[in-house]
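Next up: the structures, one after another.
What follows draws every value from the coordinates through simple rules; no lab data is involved. Keep in mind that what you see is a predicted model, and the values were worked out from it rather than measured.
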Structure I
Amino acid sequence: MNRYTVAVLVRNQYGVLNRVTSMFRRRQFNISALTVSQTEVPELSSITVLFDGEELNKEQLINQLYKLPDVTSIKELKSENSISRELLLIKVANSAETREEIRAAADAFDAKTVDYTRDAIILQMTGESQRIDSFINLLRDFGILEICRTGIVSLERGDVTISKETNI
């Protein structure tokens, strides 16, 4: 099974997100991450989806997505020609015994302390999903209290944009 990142440019209308995600459900894809945001053009939104599946099924899914009336463009974003990032907020138990090790881990991963109390530390980190996974795994030994992650955001390198490839 392969992992894919697909950006779907859609008209900014009610119900579009539901129609797009329903297509993934009907094709039996499990969505690992989903991010929706307005673009530089207020009438359009970008839906970035990270999912696992087979190549043939992915192609069929893309063909079906193009049939949705509010979809204007679809772009598969591959790691070799795009930049992808995710945001993590992680709350870790704070104790005198582990405080320095937590700070050392945060420094090693370029995580920033955004809240600090006697009982907990909240760290913020941005990066590639695999790096965030590694940071989370490292902090498990210190007592993770809570995790909140955004979905993936991704843009193709260079001056190529998804809106230049609009298919309407």
Structure II
Amino acid sequence: MSSTINIRTATIEDVPVIHQLAEDIWWPTYHSILSEEQLRFMLDHMYSLDALTQQINQGIIFILAEYLNNVVAFAGYSRSEIDPALLKVHKLYVQPAEHGKGIGRLLLQYIENESIKAGVLQLELNVNRQNKAFDFYKRLGFEIFKEEDIPYYKYWMNDFILRKQLI
């Protein structure tokens, strides 16, 4: 399968694609966890064209996974501002119809390889405590570092913070 999946770095020109992917992926992923109001707010705040452009300009590297000539997944990562020995995976989303094809694993492998090249040997990410992706991350070697309830405007993000030691 992996030979038919292409992973590439996104550019500013890809912002509309990332925006649309977020819209397509977030609703089925979070509809049973978050209210419709919170979903809409978070999508508008984190995945608007302006917000995505700003994230790229601030140094978040976005990567895209293409399968059968369609972009079906994305991830975003950057070196931690708090701990330069840590790489933060900010986002990793795969269209639900493409789950189980190894796309998320390939995105994480790409990020791991880039981390090792940069001399960063630990990854960190947040996952909602009710998100089924938690099991996916555990299978790939992530462990709970801590549990945190993070205020986000008038909402809360109830997350596990996961870490994975590379090498």
Structure III
Amino acid sequence: MSAAALVALCKARSLRVATAESCTGGLIAAALTAIPGSSAVFTHGFVTYANEAKTQMLGVAEALLAEHGAVSCEVAAAMASGAKQISGADLAISTTGIAGPDGGTAQKPVGTVWFGLATPHSVTTYHRIFPGNRDDIRNASVDYALALLQELALLQEGAKP
């Protein structure tokens, strides 16, 4: 799914989107806002690379970060939930991961990315391990996030067809 197609879909369904990004560093927001007319859809882009930013900007609990680590299902969910709540958007997506080249472990290898998706009714998480170098991993994460947002936008009850 291209960013342009996602913006068009969200416009047609009157859906507003926010992002909360760590490992992608604002690339999802940049992809969306590169599309003319995206202001009708895009509300907020939080780049929360440091744990302190996740806590200060999105309300992610320090205890959650300490217990599970920044790259985790729990933190991805909290990031998406915080972004949705603070922004008032209909949909919010988060990314947190290890783009490399360093920082990987046996449990969380380089390429590990968690995605959080928040809707008015739920928060869902997805986990992927992408191959390649830092740029490959970040770009694959953006593509995957846009595809998740498209799927989510299509499923929204009450949204215009």
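Using helix-only ellipticity at 222 nm (-39500 (n - 2.57) for each DSSP H run of 4 or more, over all residues; to 500) as the calculated read-out, with -8000 as its value, let me know the right label among I, II, III. It must be structure I, since only it matches.
Which structure, out of I, II, III, was Cα extents along the principal axes in Å, for residues 82-121 alone calculated from, if the result is 36, 19, 9? It must be structure II, since only it matches.
Tell me which structure, out of I, II, III, gives 12.0, 37 once Rg and Dmax of the Cα atoms in Å, for residues 90-145 alone is calculated. Corresponding structure: III.
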